[in-house]
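Novice: Structures incoming, each one as structure tokens.
Derivation of every value follows stated rules applied to the coordinates shown; laboratory data play no part. If you're wondering where the values come from, they're calculated on a predicted model, not measured in any experiment. Cβ atoms are built from the backbone, for glycine too; each structure is taken alone.
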Structure P
Amino acid sequence: MMGLIDRWHRLEEADAANQGLKSLVYSSLLYRTYIGSIHGLRCLYIEIPKSLGNRFEDVPSYEGLAITVTETSYEQDGCTSLILTSGSAEQNDEFAVIAEDILASLTGIEEAEAYVRSISQKINDWAVFFKRRKTNVLSRSEEIGLFGELLFIRNQFEAGVQDADVWWNGPRKTAQDFQTKKLAVEIKTTTANEIAEVHISGVGQLSLDDEYAGGNLYLIVYRLVVDDLHGLSLPELIRQIVERIPEKRRPLFCAKLECIGFFEEQSDKYNGKYSSAECRVYHVKDGFPRITRDVVPAAILKAEYILNLNACEAYRADFNSVIDSLKG
């Protein structure tokens, strides 16, 4: 994510005269993609086949996202450009999160129809977000889940990891909550009386994506307890983390939170206070009980299951092993 953001920053600095400069990104995708900025608004240019451009002609724009299909002077033969534009300069960082999510969903797709369908689905997903933004607060289960992910970020900062916020996927629908080239971590959070089982929401959640093959994969489970005396509310935990993040990175972190559905002005809606009563770490490797893509027939599009953690004791690991993998 920071790579894309940094490129946007460099492009914006180079285009101080607002000449509409563009930069090629994600050249490994099926079609070329560019980022740019027009009158202070970030833009994402995605080339798609002309024959499929009409799929987006009647798609409405939303508060934070404008959508147009037009031909420019730089497309490959037979292509047109789907142009996504930030709704306002204040939403540029949110837009960067959305752009990264859309582009990540296109990785590995080799067929035009599937490529365009994935873009359309992502736009629809984000449309739902824009319709509900600032009108709904997170559900309690969403609040607990976010609390656990943020707790892991704080724990990393406390252990000396300086970029804990950077490799957090936040709202992106990726296999794991945290991913680097050498490490992936999935966070589960519960308020049950004991850590006995967790819900695995997909066949890819406990397996590494191809681009991360060869790295380590960990499952970390936090058990929270209500603690009005010594605990933290979700907004309080967020403020602790923001204080540790360098000022340059704070807007992106806050944009991720907003794309999840947390808005600072709604902080008074989150009154519950929690403490971490237990943290378990599991090294997900050969032999770990899980369902992976290679054993699931292609016709099965989605699968969920409950994992009995009592049967995973042989794979328990120390939290420091995760930190060592990050620093190594």
Structure Q
Amino acid sequence: MILEVGIGGTYDSTNIVPKSIVAGITSLGLDHQGVLGNTLPEIEGVPALPVNQPDDAMEVLRKRAEELKASEFVIVPAAGLSNIKLGLAGAHQVLNACLAVAMAQKILEVKKSLKSEPTLSKAFVEGLEQVRWPGRCQIIQDPKGRMTWFLDGTHTIESLDCCIRWFVSPGVGIPREASHRPAHILVFNITHGRSGPSLLRAMNAAKLDQLKLYGRDEDPEMFFDHVIFCTNTTYIDGASNRDLVSLSATDEDRLTTQRELASAWSGLKPVFPSSHAHVLPIIEHAVQFINRIGQEAGTAGVYALVTGSLHLVGGFIEAASLSDVAL
């Protein structure tokens, strides 16, 4: 059995497991460090395999591994998979794949006494190539029209940076043909307690870096033709699949959050037309708006990036009737 922690720390629900075989630690964002700073009980007495972290975070991990008598503390290198085309998009997935391989190899070593080989077996390679994760750097061509959906439910500063670097790259959000300019739409929301301005600043900085990297001559402030800030409520009647709803936000504060996001966007981009920044109460309205833009765009089509919340992404898959192709 493989368990993924939520945020981690002492009170994470996965701590009911008495002792695991191995504990892998992915890149820690600011969201996680505050919780993990004091306790990491899941690494007690077992091999701990972190990927590379900022110095202060790595020092916390190393210290706790010593205190909890982890049997090993091995930093997983981001190397060895260059000849494999991963099933998950985004440069950041290489590090995650390296960690997954290291953990699987450790499990085989402990349970089956199988030592890892320098060359990955066929089973490992096929697993890495065929893995799918709906809602994470996922591209969906809408079967009903000329919309292309780019879905990534990421929600931290670090992961949104990765999301934008994935989207603002040739063959993804930037068409390879210079003459093809689809309408770009950003749909964004955050769940309760996150800093919208900080997340938008990180996204903007990554976008500017990418446009400069690829020598794009378009106005970076107008890369997105429209931005939409909407709640995670899916339908006009207020209905949502319970799996898609964050219970941490109240009805009263949801639209307040979207207005604050729109204000933060205007502060970052004073030249961006205010009429192109939209605050919408439900996902269904956002889908309808994007469909209208798609009709106006004609053959150029629409590239819609939906990000900031897995609840938001799940709602779009539902409201845009994408389940058959996305899941």
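Novice: To which of P, Q does the computed value 123 (volume of the Cα convex hull per residue in Å³, for residues 123-178 alone) belong?
Specialist: Q
Novice: Hey, another quick one. Looking at structures P, Q, which one was semi-axes √(5λ) of the Cα gyration tensor in Å, for residues 67-154 alone calculated from, given that it came out as 32, 16, 11?
Specialist: The correct label is Q.
Novice: Starting from the value 3.1: which structure in P, Q was distance in nm of label points 7 Å out along Cα→Cβ at positions 131 and 267 calculated from?
Specialist: P
Novice: Work out distance in nm of label points 7 Å out along Cα→Cβ at positions 11 and 91 for each of structures P, Q, then name the structure with the largest result. Please list the in-between numbers first.
Specialist: On the way: P: 1.8; Q: 3.8.
Max of distance in nm of label points 7 Å out along Cα→Cβ at positions 11 and 91: Q.
Novice: Now for a different question. By the measure mean count of other Cβ atoms within 10 Å over residues 19-26, tell me the structure among P, Q with the highest figure.
Specialist: Comparing P, Q, the top value of mean count of other Cβ atoms within 10 Å over residues 19-26 belongs to Q.
Novice: Now for a separate question. Given that helix-only ellipticity at 222 nm (-39500 (n - 2.57) for each DSSP H run of 4 or more, over all residues; to 500), derived from a single structure, equals -9500, which label among P, Q identifies that structure?
Specialist: Of the structures listed, the value fits P.
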